[in-house]
Structure I
C-alpha cells in the first residue's frame with residue numbers, strides 16, 4: 001500500500017489509498033461518512049451533531065435477513081419524531097410481508113404492536129391518534145384511518161370456531177378485568193365510539209347523507225348457509241340478560257326512529273294492498289322471528305288522536 005494522499009474537492013474531503021485492488025477512499029461528503037472502492041461509493045454512518053443526534057442527508061437504511069432492529073429505550077421524551085416540511089409526500093411506511101406461522105409469538109403474530117399504560121388519574125390518553133385536515137376545497141377523499149383485511153383469490157378461510165376463524169377490517173373492544181370497577185353516573189364504556197359534529201355556523205347546503213356511523217354492504221353473493229346482514233348484533237354472554245338491543249338517547253330530538261327509502265315486495269317494508277281491518281294502515285315492516293316471517297303494521301296517522 002502506498003502512502004495515503006489527503007485531498008478535497010468542491011463536494012468532498014478524503015484520504016486516498018492505492019492498493020493492489022485499486023484505489024480506496026475514505027471521505028466525507030456533506031454530513032455523511034463514506035468509503036469508495038474503484039469509484040463505487042458506500043456510505044458508512046451519518047454524522048452526529050453536538051447533541052448526539054445522527055445526521056444524514058440521504059437517510060438511514062437497515063437491511064438484512066436477521067434481527068436488524070432499532071431499539072429505543074429511555075425514560076422521557078419522544079422516541080421517534082418526524083417533522084417533514086410542506087409538500088413532501090410520506091412520513092412513515094412499514095411493510096411486514098410473508099409472516100409464517102412459525103414466527104415469534106405464534107399463534108398470536110403482531111406485524112406492528114403498540115402498547116402503553118395510562119397512569120394519570122385524569123385527562124386523556126390516545127393510544128393511537130390520527131389527525132388529518134382537508135385543507136383545500138375540491139372533490140378529494142380524506143380518510144384519517146383506513147383498515148382493510150383481504151381474503152386473497154383462491155384462498156379458503158374455514159373453521160368451526162367463530163372466535164378462531166374470522167376476518168375483519170378492524171377489531172375494537174373494551175375489556176373489563178375481573179376486579180375492575182366502573183363507578184360513575186357519567187361513565188360510558190363502549191367498544192367503538194363514532195360521531196359526527198359541526199359548528200353552529202357550519203354551512204351544509206346539500207349532501208347525500210351525514211351520519212355518526214355509516215355501514216355499507218357490498219356483497220354480490222349471499223351465503224348458501226348462514227346469515228348475511230348489514231349490522232350483526234349478538235349478546236354472547238348467554239347467562240346475562242342485557243337491558244335492550246338498541247338504546248336511543250335524546251329521542252326527543254330525533255325526528256323518526258327509522259326512515260326507509262323505498263317500499264317493495266320482499267323488502268324490509270312493504271306497501272299494503274288493503275287496510276288491516278278498518279284502520280289507516282299503509283305499510284308493514286317485515287321482520288323474522290327465527291325463520292318465521294312476521295309483519296308489523298305501520299299507520300299513516302296516530303290512531304289515538
Structure II
C-alpha cells in the first residue's frame with residue numbers, strides 16, 4: 001500500500017476545510033482589530049494550555065519563523081492584554097486571551113457545520129483508525145521527538161467539537177503534527193535554521209531557478225525580513241546546496257540529494273507507526289479518505 005497516497009488525500013481534505021475555517025477566523029480578527037501576526041499567539045494559546053509559552057518551545061512546533069519576530073508578536077499580545085509575562089522568558093494566557101482563543105475555535109468549527117461529505121458512521125470508522133495511528137505514533141521510539149503531536153493530542157481539542165468534521169480537524173492535526181516532528185528531526189541534524197531550510201525546500205519543490213524576490217513572495221507572510229533570506233541563500237551557496245547565477249538561485253545536485261534524503265527519512269519516521277494497521281485496514285483508510293475528499297469537493301451533493 002502506498003501510504004503517501006493516503007496521506008496526500010487526507011491533506012487535500014484538510015486544506016479544503018481550511019478554506020472555510022481560516023476566513024472565519026480572519027473575519028473575527030478584523031472585528032477585534034487584532035494586529036497582523038496574531039495567529040502566532042493564538043496558536044500558542046490553543047497548543048500550550050496552562051503550560052508556560054516560550055519562543056523556544058513554540059519554535060519546536062513552528063520552526064520556519066524567526067525567533068525575534070515571534071518575540072515581537074508575543075510582546076504585542078502582552079500589550080493588548082491577551083498574554084502576560086511570567087517574569088522570565090515566558091508567557092501565560094489571560095482570560096481575555098483565552099476568550100479570544102475560544103471564540104476563534106468556535107467560529108472555525110461552526111464554519112464546517114453544514115458540510116455533509118460522508119455518512120457519520122464512515123467518519124467514525126476513519127476516526128477509529130486515526131486514534132490507533134496517533135497512539136502508535138506516540139509510542140514510537142525517538143527520534144523523532146513527540147513534542148508537537150503530544151501538545152496537539154493533549155490540548156488541540158480541549159475547547160470541544162460540535163460536528164464530526166471538527167473531530168477530523170483534531171485527529172488529522174495530531175497526525176500532521178507528528179509528521180512535522182518527523183521532518184524537523186531530519187533537517188535539524190544538518191544544523192541549519194528553519195527559514196533557510198524552507199528556502200531550500202521551495203527550490204526543491206519548484207525545481208527551477210528563482211530570484212530572491214520570487215522566493216520572498218512565497219515566504220514573506222512569515223514576517224521575516226528579506227535580508228535574512230539573502231543571508232540564508234549565501235549560506236546555502238557556501239554549503240554547496242544552492243548555486244547562484246545572474247541573481248537567480250537553483251538547487252545543486254548535492255542540495256537536491258540532501259533534501260530528498262530528508263524526505264525519505266521523514267516518510268520512514270512518520271509511516272513506521274502505520275504498521276499498526278493491516279493492509280486491508282490501510283485500504284479502508286484510503287477509501288474513506290477518498291470519499292471524504294470527493295464529498296468536500298462537491299459540497300452541494302449532501303447526504
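Rule-based calculations on the coordinates, nothing more; no lab input. Computed from a predicted model, the values in this text were never measured in an experiment. Cβ atoms are built from the backbone, for glycine too; each structure is taken alone.
With Rg and Dmax of the Cα atoms in Å coming out at 20.2, 58, pick the structure among I, II it was computed from.
II
Ranked by distance in nm of label points 7 Å out along Cα→Cβ at positions 78 and 198, which of I, II sits at the highest value?
I
Given a value of 3.0 for distance in nm of label points 7 Å out along Cα→Cβ at positions 94 and 182, point me to the structure among I, II it was derived from.
Traced to structure I.
Please compute relative contact order in percent (Cα under 8 Å, 6 or more apart) for structures I, II and give me the label with the greatest value.
II
Can you tell which of I, II yields 0.9 when distance in nm of label points 7 Å out along Cα→Cβ at positions 174 and 190 is derived from it?
I
For which of I, II does helix-only ellipticity at 222 nm (-39500 (n - 2.57) for each DSSP H run of 4 or more, over all residues; to 500), calculated from the coordinates, equal 0?
It was calculated from structure I.
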